[in-house]
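Each reported figure results from applying straightforward, stated rules to the coordinates on display, with no laboratory input. The structure presented is a predicted model; accordingly, all values stated were derived computationally and were not measured. Cβ atoms are built from the backbone, for glycine too; each structure is taken alone.
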Structure 1
Amino acid sequence: MEKITKKSPEEIEILKEGGAVLAKLLKELAKEAVVGNSTLDIDDRAMQLCEEWEVEPLLLGYHPGFADYPYPASTCISVNNCVQHGIPSAEVVLQEGDVVNIDMVIGYKGMVVDSGITVGVGEIDDDAKKLLAVTQEALAHGIKAAKPGNHIGDISAAIQTFVESRGLSVVEVLCGHGVGYKVHEEPTIPNFGRAGTGPLIEVGHVYAIEPIVNFGKKEVYFDDEGDGYSVYTADGSWSAHFEHTVAITENGPVILTK
């Protein structure tokens with residue numbers, strides 16, 4: 001197993017600069033999540049902004065071990081019951097009330113930052129509002145637990161406990177991870193688990209913490225027969241995801257992607 005890398009204060013500063021760019025990017029992309037736009041329209045805008053702001057869209061051409069071919073877009077855009085890894089498409093046209101997850105990884109001055117948001121299209125119903133609010137708050141709970149001296153399991157338990165206390169479920173087969181030098185590094189950060197277990201959280205670690213929450217049950221399936229990337233809820237319920245890149249400092253966790 002690869003060991004968990006530590007980033008220097010100088011590298012964390014670069015990640016913070018890159019994180020600010022990524023936050024701005026996601027804010028711009030959220031404006032594109034409107035009725036009548038396709039998910040491909042959002043991705044086209046992402047490509048345009050990456051060029052303008054001179055950052056590298058690292059998902060484009062990224063080839064994870066589970067996939068038969070490299071990822072063909074700069075963003076993952078997952079709508080409603082699509083949990084993660086939705087490939088932007090002209091066929092997926094947004095409608096009033098949809099929820100849209102936009103997940104993006106950029107390269108900035110040789111370092112890597114990762115963040116994601118879920119937004120509503122027009123007016124969303126109360127269930128969708130609850131789903132988004134709970135997922136976003138779960139992220140805050142997970143980040144708060146990411147203190148030096150704690151364990152990865154403390155992040156996992158904080159997320160799971162909060163989500164389940166609100167009657168929703170966390171997806172167990174998709175996880176957060178280390179980040180900074182590469183898109184995915186050690187450690188794996190599940191959104192469920194026991195406090196006090198797993199690797200020690202240390203100063204210099206940088207994590208992508210990302211609760212993935214279903215309104216219904218936790219079970220999901222991978223679209224192996226279709227695009228080979230998209231993941232869907234097994235019961236058709238809607239799903240949300242919020243993600244920040246977080247640095248562990250002597251004073252506790254610092255969000256780099258805001």
Structure 2
Amino acid sequence: MTMLTASLPMYNLPEMRPQNTAFWEALADELRRDGRSDLPAGLGFAGGPVPDLIEKNVFFTQTCGYPLQTIYRGQYRLLGVPSYDAPGCRPAKHCAFILVHKDSSYEKPEDLKGTVFALNSRHSNSGMNLPRLLFARLAGGKPFFKSVVETGAHPVSIARVAAGELDCASIDCMTYAFFKDHRPEVVASLRVLAETPESPAIPFVTSIATPEEEAKRLQAALFRLAADPARRPVLDGLRLRTITMPDPAAYAGLLDYERQAAELGYPELV
């Protein structure tokens with residue numbers, strides 16, 4: 001029998017393991033009260049933030065919005081969209097911050113022309129899709145950066161910009177908030193230069209292989225958890241205000257950002 005899995009790979013600094021575990025245990029408790037017994041044994045921490053696909057045994061996870069429209073098409077069911085308590089967030093929305101070293105001379109996005117950009121992943125919404133549109137509006141259809149270095153993860157991009165190895169990066173505003181919470185000594189070397197266009201916040205999903213009725217029960221448990229005042233400490237640990245019904249059209253709109261950049265002659269972040 002295939003074992004179901006649960007993970008929260010998007011905001012998962014090692015220092016956040018207790019908070020993420022508490023959230024999953026609260027959700028699992030809601031599901032057990034609803035009669036569900038065959039739950040994942042615990043929250044998995046081994047996977048990367050952008051896996052190659054959403055496996056059929058994925059019972060619960062959180063996934064970047066842009067690859068839902070590209071490499072994950074047809075592999076998931078949307079469950080809920082979080083609203084977070086942090087700068088750069090509105091209800092069910094977030095953005096990315098363009099970060100530079102605090103001692104750099106850059107004052108506006110235009111000043112970054114000819115610099116070296118730290119990119120976490122070509123599949124990332126906050127790291128690539130959102131800044132691509134921002135810089136497409138400045139690039140005039142030509143390469144904007146001297147080079148783009150793919151680092152593999154937002155924390156690595158943050159560390160390399162903070163160390164002065166790379167000039168700038170586009171970092172999910174919640175990743176930045178959690179760094180301020182748990183690694184303030186790192187972000188003390190950084191400053192926010194600009195914000196990207198906003199997008200729908202990173203949703204909670206289940207595999208398309210999860211039967212629709214089971215997905216609805218999982219979604220209902222997620223909403224009960226978010227609405228229960230007794231669970232407020234668990235939600236506060238992850239800066240969660242609430243979790244609401246996701247709008248599929250909002251995530252499909254991320255491809256509009258891709259099209260707009262292409263129409264401006266800047267189909268790739270370069």
Structure 3
Amino acid sequence: MKTILSKNKPHKGLLAPLKTTAGRNFSGRITVRHRGGGVKRMYRIVDFGQEKMGVKGKVARLEYDPNRTAYLAFVEYEDGSKRYILAANNIKAGDDIICAESGEIRIGNRMMLKNIPVGIEVFNIELVPNKGGQVVRSAGSVARVMAHEGKFIQLEMPSKEIRRVPAECFASIGQVSHPEYRFEIFGKAGTSRRKGWRPAVRGSAMNPPDHPHGGGEGRTGIGLKHPKTPWGKPAMGVRTRKKRWTDKLIIRRRKK
């Protein structure tokens with residue numbers, strides 16, 4: 001079903017200024033390459049948690065958000081307040097939603113994982129109770145409830161990793177909106193520039209002082225046994241995950 005987005009301007013009360021960093025950290029050093037420029041944006045304040053617990057709401061419209069791949073749903077609640085939330089796939093204007101500890105298993109509703117049956121698809125999942133959704137928030141992503149295990153719920157993540165999440169955490173029912181995002185093509189370089197992506201130069205096209213892949217005559221290969229980053233560290237297939245206390249919650253690692 002094709003998603004119909006509203007052409008209305010975003011709600012002013014839920015906007016905030018957004019300063020771009022162009023890929024630089026607090027000390028001004030570039031930590032993410034190929035970022036900068038782009039069209040100026042305003043940030044949409046999104047309720048990833050349970051701000052309106054127990055209050056029924058109605059989806060007024062679906063909106064585009066320039067700051068994320070998924071769409072937003074503008075929700076008007078019975079008490080007169082308004083909020084942006086992550087839109088679920090196939091949700092539409094006029095649909096009723098609610099956030100409660102338990103309730104009807106319906107797309108867009110939000111509830112505790114312990115009250116969601118096995119096999120149901122969920123998104124915008126908390127990892128720490130009452131901290132708000134932290135994972136499964138990008139366009140088209142979805143996790144699945146695999147089992148109930150005492151104080152924990154087993155979830156199959158989008159990466160096919162199976163991990164335990166506290167049963168008191170909340171999650172939204174359904175799949176994140178805009179699943180066709182992965183098939184969209186920008187079409188020209190200008191579109192990337194407007195989104196804040198600057199040109200990327202191949203390392204093999206550089207000189208030896210500028211990149212480990214640089215140098216050589218003509219279209220020379222990288223000349224190294226293993227691929228390396230621009231700073232000479234191993235790349236591609238190298239484990240980047242640090243040892244964390246949450247490792248004990250992982251039942252099955254993601255598949256390569």
Among 1, 2, 3, structure where Rg and Dmax of the Cα atoms in Å, for residues 12-163 alone as derived comes to 17.3, 49: 3
Distance in nm of label points 7 Å out along Cα→Cβ at positions 84 and 212 derived as 3.2 - corresponding label from 1, 2, 3: 2
Structure (1, 2, 3) behind the derived value 1.6 of distance in nm of label points 7 Å out along Cα→Cβ at positions 4 and 228: 2
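To which of 1, 2, 3 does the computed value 33, 20, 15 (semi-axes √(5λ) of the Cα gyration tensor in Å) belong?
On the way: 1: 26, 22, 16; 2: 33, 20, 15; 3: 38, 26, 16.
Here the read-out was taken from 2.
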Taking relative contact order in percent (Cα under 8 Å, 6 or more apart) as the criterion, which structure among 1, 2, 3 has the greatest value? 2
